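Quick note: the coordinates plus some simple rules give every number you see, no bench work behind them. Bear in mind the structure is a predicted one, so any value in this text is a computation, not a measurement. Cβ atoms are built from the backbone, for glycine too; each structure is taken alone.
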Structure 1
Amino acid sequence: MVIIMEKDASEQQVEHIIERLDEQGFSIHRSTGVDHTLLGVIGDTSRLDIRDMKIMPGVADAYRISAPYKLVSREFNHADTIIKIKDVEIGGNEIVVMAGPCSVESREQTMIIAGHVAKAGAKILRGGAFKPRSSPYSFQGMGEAGLKILREAADKYNMLVITEVMDRDQLDLICEYTDILQVGARNMQNFTLLRNLGKVNKPVFLKRGISATIQEWLMSAEYIVSGGNRNVMMCERGIRTFETYTRNTFDISAIPVIKKLSHLPVLGDPSHATGIRDKVIPMARAAVAAGTDGIMVEVHHDPDHALSDGAQSLYPEQFDQLMDQIRIIAKAIGRKIAERTDS
């Protein structure tokens with residue numbers, strides 16, 4: 001249930017409603033907008049008489065939310081959520097680009113790639129320090145040493161850091177070095193991890209599971225938001241279908257669907273979605289045209305010798321081409337992407 005307070009409702013009236021609902025065992029999530037305060041009532045609201053809510057002093061309206069995901073639904077918050085990290089805004093008019101290697105392999109490798117993508121206009125450096133791999137014999141990442149390299153490279157080129165967290169035991173360590181916590185497709189329904197991320201004061205980048213429906217994906221976001229962390233962004237990274245030509249099937253339609261159902265920012269990852277280098281740029285163009293708030297792309301200066309996902313990593317010059325093309329598309333739909341800089 002959502003309770004909309006009147007524009008001139010007093011703080012005492014708001015607190016009275018919260019106290020009354022709290023006494024009845026409901027969880028209350030308060031959202032203060034420009035014109036109104038919204039109270040999201042979480043729990044079995046079927047036992048609440050909505051008429052009683054509507055006649056309480058200071059209440060403008062009250063209605064039930066039909067979707068099982070309450071807090072992340074567009075019904076709960078009509079305005080788009082904009083996540084602000086330092087001087088970067090995700091979910092606003094600017095389409096934010098995250099780029100970097102799949103895995104941190106060495107300091108030299110990371111510095112080369114970070115320098116290039118930063119000059120091309122990327123604002124967030126991606127890179128894996130801990131890597132979930134299908135084979136136990138594959139490269140698993142550099143761990144804390146990789147985190148230190150990511151932080152150093154990002155600070156040198158005035159970028160933010162995003163990296164993947166796979167286990168709640170890694171949270172404290174990773175939070176020391178990163179700005180955004182990525183939840184990979186394999187962990188989208190790791191509910192213990194999601195609950196812990198709800199208690200962390202870091203934005204969360206939630207990738208869609210390889211076989212997850214849109215509702216399941218939104219319910220995973222609900223786990224995080226219900227824990228108190230409202231800075232969640234959704235990432236469409238392709239789903240498993242009967243088609244085997246590409247690594248996954250990039251569900252472009254999920255971008256506008258999420259935009260309609262939820263107020264959370266939604267981004268696209270064409271690298272994991274296709275798994276093939278020459279398909280990344282076309283799918284990045286499509287994601288921007290579909291309304292994404294950002295894209296995540298893998299870039300490597302020597303992908304033939306990359307320790308993971310070299311086949312889907314763009315060469316630096318291809319990344320430049322991608323940025324030039326999506327700037328044109330962004331402008332056509334009234335949005336913008338950071339310009340190239342030589343600094």
Structure 2
Amino acid sequence: MRTLILLLALASPLIAQGQKYKITARASEIDSRTKEYPEIGYVFSKKGKPSDNQLAMVDTSVPSSGRLVIWLMAPPQALFERMNSYGHNAIQVTYPREWFGQMDKLRKEGDDDHFGGIRLEAATGEDHTKLIDIAKPDGLMERSYQFVKYLDKKNPEGNGKQFLSSNSKDLDWEKVILSGASHGSTTSARLAKDIKVARVVMLSGPRDQTEKWQAGRSATPEERFFGFTHTLDSGWPGHHYCRSWLMLDLHDFGSIVNVDDSKPPYENTRLLITSTDVGGNAGKAHGASTPGRNSPKNKDGKFLYEDVWKYLYTHPVDKVGKKVRPKERCRGDFKR
């Protein structure tokens with residue numbers, strides 16, 4: 001089933017204004033080549049309901065930024081609304097990412113690219129590991145390309161065509177912002193190491209702290225990676241985040257800045273944290289970085305991190321902070 005929902009903006013009868021568009025479509029209907037991977041739990045329907053729906057949102061009343069955000073997890077509508085308000089088109093695609101909860105037990109001693117190889121294969125649909133076998137039509141990249149082509153036909157008002165390559169045979173990846181939370185932020189970073197994109201926004205991530213791919217060659221310049229996490233998130237005591245940020249060389253562009261007592265542009269850093277009260281709940285802290293039920297609000301009921309999200313998704317990548325020494329507590333298990 002394909003659905004096109006048109007949300008009309010309030011418009012003056014004398015002044016033509018843009019509109020908000022919310023489009024959903026099933027990956028299996030957009031591209032007949034797609035297939036299920038039941039061995040890892042990726043199927044097109046569950047309990048009689050479609051499970052391969054994809055989402056696109058755009059607000060044409062806002063001048064276009066020329067950027068397409070590809071979100072790698074289930075779509076938080078509140079975040080999509082904010083990205084649209086920045087002028088970004090935003091899409092979420094489904095792809096076989098269910099391996100994540102099943103593959104840790106297959107890790108071999110000394111394998112420092114266990115998750116990295118799986119992430120890259122799931123993202124590209126190319127052979128990067130023998131643990132899974134993802135075909136190209138089912139990789140994140142091809143699913144994104146096919147969805148944008150579909151949107152160009154079904155919703156030309158959203159101008160998805162601007163994100164296609166000059167020959168329309170791929171996306172113009174240098175106009176793409178890869179983003180996600182937790183597992184999604186890590187795969188965003190992994191793919192951005194392999195292909196050049198406009199920006200990477202990593203909420204509550206990245207992880208894979210036992211692996212070395214984050215220190216490898218990067219097709220995307222390091223100053224284009226932005227991270228935001230809560231200090232109560234288990235990724236901090238587990239050294240997921242500080243070690244990953246170090247390996248990505250993000251300390252070259254500024255120190256870690258706590259947004260609770262700082263204002264934009266946050267010293268032009270790429271490393272943002274918060275310690276806002278979440279009732280001592282590490283799970284809630286993990287979700288705090290994304291607008292939703294776990295993200296803190298002020299007494300007026302408004303999200304605390306509005307300025308942070310705008311900074312992460314719009315701050316000019318060429319404006320960087322002062323290089324600093326990495327935090328000592330992250331240096332014990334990884335040395336440059």
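Brief remarks on what is shown
- Across the set 1, 2, FRET efficiency 1/(1 + (r/R0)^6) of positions 72 and 128 (r between Cβ atoms, R0 = 30 Å, to 0.05) reaches its highest value in structure 2.
- Origin of the value 26.2, where mean count of other Cβ atoms within 10 Å over residues 120-127 was derived from one of 1, 2: 1
- Test item: distance in nm of label points 7 Å out along Cα→Cβ at positions 56 and 200 calculated as 3.4, pick one of 1, 2: 1
- Taking distance in nm of label points 7 Å out along Cα→Cβ at positions 88 and 144 as the criterion, the highest value among 1, 2 goes to 1.
- Relative contact order in percent (Cα under 8 Å, 6 or more apart) from the coordinates reads 16; which among 1, 2: 1
- When FRET efficiency 1/(1 + (r/R0)^6) of positions 96 and 280 (r between Cβ atoms, R0 = 35 Å, to 0.05) is computed for each of 1, 2, the largest belongs to: 1
- helix-only ellipticity at 222 nm (-39500 (n - 2.57) for each DSSP H run of 4 or more, over all residues; to 500) derived as -6500 - corresponding label from 1, 2: 2
- Here Rg and Dmax of the Cα atoms in Å, for residues 24-215 alone was derived from just one of the structures 1, 2, and that gives 16.2, 54; the source is 2.
- Of the structures 1, 2, the one that 1.04 was derived from, the read-out being Cα Rg over 2.2 N^0.38 Å: 1
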